[in-house]
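Pasting the structures in now, so scroll down.
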Structure P
Amino acid sequence: MLLSNLDQLHTTDLGTERIRKNLRLDTDDVVSWCKGKIKAAHASIKRKGKNWYIAVDDCEITVNAHSYTIITAHRWA
């Protein structure tokens with residue numbers, strides 16, 4: 001379901017800054033970066049309650065299942 005709705009994926013201005021800081025990204029287009037990670041063949045996508053959790057490479061991306069808002073993302077140590 002998440003993969004078929006990637007065109008609806010978005011985040012807020014605060015979400016952009018939070019994701020950029022947490023992942024130490026050097027990009028202005030955080031949504032496109034996250035879409036690329038979510039589409040990766042090796043990404044693990046699981047739904048728990050109201051959110052999707054995507055584990056890929058060295059990070060986890062959290063997306064609201066109803067609004068398709070990227071809430072946050074974190075790197076694993």
Structure Q
Amino acid sequence: MSNNVSIRNGMPASDLGAEGWHKPWSGPNGGQCVAAMPLSDGSVALTQTADPHSPALVYTQEEFRAFVAGVKAGQADFLL
């Protein structure tokens with residue numbers, strides 16, 4: 001990632017570069033992946049990988065920690 005890139009929510013994920021993305025979540029056929037990237041300021045970027053120009057959703061470390069804790073506690077089960 002270029003040091004001149006201003007990280008912001010909704011920016012094209014490709015602007016964050018190709019290195020550092022992890023794809024721990026994928027659909028049954030390996031498609032429909034959600035990728036995550038830890039950023040240098042401690043925030044976390046998420047994107048879907050079907051479209052390389054999709055937006056990156058950028059969350060602070062505290063926001064992402066709260067999200068993961070909520071998922072683990074079953075608070076997102078209503079979405080399934």
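Side notes on the structure shown:
- Which entry (P, Q) yields the derived value 31 for relative contact order in percent (Cα under 8 Å, 6 or more apart): P
- Among P, Q, structure where helix-only ellipticity at 222 nm (-39500 (n - 2.57) for each DSSP H run of 4 or more, over all residues; to 500) as derived comes to -4500: Q
- Computed -1.19, -1.30, -1.53 for log10 I(q)/I(0) by the Debye sum over Cα atoms at q = 0.24, 0.25, 0.27 Å⁻¹ - originating structure among P, Q: P
Taken together, the values in this text are just the output of simple stated rules run on the coordinates, not laboratory data. Keep in mind it's a predicted model, so treat the numbers as computed, not measured.
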